[in-house]
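Student: The structures considered in this document are given below.
All of the numbers you see were taken from the coordinates with simple rules; none came from a lab. None of the values given here were measured: they were computed from a predicted structure. Cβ atoms are built from the backbone, for glycine too; each structure is taken alone.
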Structure P
Amino acid sequence: MSSASGLQIYLIAAKEIRNGIGNKGKLPWPRLKTDLSFMEAITKETRNDRKQNAAIMGRRTWESIPPRFRPLPGRYNIVLSSKPPDEIPPGAHLVSPSLSSALDSLQTTPLCQEIEDVWIFGGTSVYEEAMRHKDCQRLYITEVLQEFPCDAFFPHIDTSLYKIIDHSDDGRVPQGELEENGVKYKFVVYQRQ
């Protein structure tokens, strides 16, 4: 699955039944260890062990990560922000004003030799822009099967552009309905058509 630009873009998110993804800068549901382990493993995985993946996220998403976990290890962390880089909490490898400028940097600087794939970590407007990008191939969505108070929401998925695929042969993606900390959830994969 190779794109014209050479970079594959994937999106990873967890959302509850009303598409909520956050509340007051935090996840709205209790910690889901299997979901977090999956997110870490799949976004770090590369086909070439001399490369790493880029993790792109908005400033608020970056700030919602506890400082001891920033930057996300094993990934090239890019924060999107219109604020000057010195106003971003330390640890980001690159601060860029937009998704398009971040992708340009990945393709037109020496970074292009080091980065394999791009993973979009949110928030809402970053997800929205990424899903419209021609090189966004898959959406890895954790569907939390309950309702939680939320003030940030995942954008509408255009089902004429992205279709749910059977991922039962992909050993990386957990199968069936899971439950942790009293929260039921499942993993769904969408492929660009």
Structure Q
Amino acid sequence: MILVYVDDLLVLVQCEQQRKKIEAELGRVFTLKSLGIIKTYIGMHIEHTRKGYILIQNSKITQMLKECNLEQCKTVETPMVANFLGEESCDSEPFEDVELYQSIIGKLLYLSQWSRPDILTAVNILSRFSSKPTKRHWVGVKRILRYLKGTIDKGMYLEPDEDLKLDACVDSDWAGDIHDRKSTSGYIVLLGGCLVGWKTRK
């Protein structure tokens, strides 16, 4: 399997002979530089365990905390308060730095899609207000950052499965948005591997 992101290639093989063959074939067309066993990939740290891998992006989290002056903030146990949309108020004042709001939301989306799916729902909800955020929405963004600060050494743990099977899980609420009564759903699909859970970086 070959994962391509612009000019960064991640090659997954079962043996060294396969790696050499793929590298030789690609080398006939492209100029390649082999970096050996993967340790980092597009800003993500990849730690090898006895059975699997831990995906961590703590440097990205540290950068966002610094950008928002939250290095010394208190941590929280959840990325969003319960019933955030159900308690939406029209009285909250507009958040003036729209560019900062959009920038942090974009970085959080990137983070959530690579190694932190635990914040994905909260980020998606807050991204709906990127054009006209309020101070209440900004407080919600800072809560995600406070949650990430408390879990900065946690990473998504993936353990390969020899059986190439397709697993899918879905969940949804029902008319959770009080303004338009829309529902929110989510899913995760895994092929040939199982998401075991979270591990702390050592």
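Student: For FRET efficiency 1/(1 + (r/R0)^6) of positions 21 and 149 (r between Cβ atoms, R0 = 30 Å, to 0.05), the calculated result is 0.10, so let me know which of P, Q that is.
Tutor: The read-out was computed on structure Q.
Student: Additional query: Give the label, chosen from P, Q, of the structure having the highest value of Cα Rg over 2.2 N^0.38 Å.
Tutor: If we compare Cα Rg over 2.2 N^0.38 Å over P, Q, the biggest value is for Q.
Student: For the read-out helix-only ellipticity at 222 nm (-39500 (n - 2.57) for each DSSP H run of 4 or more, over all residues; to 500), a value of -5500 was computed from one structure; give its label from P, Q.
Tutor: Computing helix-only ellipticity at 222 nm (-39500 (n - 2.57) for each DSSP H run of 4 or more, over all residues; to 500) on every structure in P, Q gives -5500 only for P.
Student: Work out the source of 21 here, i.e. which of P, Q gives that when relative contact order in percent (Cα under 8 Å, 6 or more apart) is computed.
Tutor: Considering all the candidates, the number was obtained from Q.
Student: One of P, Q was used to compute mean count of other Cβ atoms within 10 Å over residues 29-36, and the answer was 8.0. Which one was it?
Tutor: The read-out was computed on structure Q.
Student: Follow-up. Looking at Cα Rg over 2.2 N^0.38 Å, for residues 37-84 alone, point out which structure of P, Q has the largest value.
Tutor: Structure Q gives the largest value of Cα Rg over 2.2 N^0.38 Å, for residues 37-84 alone among P, Q.
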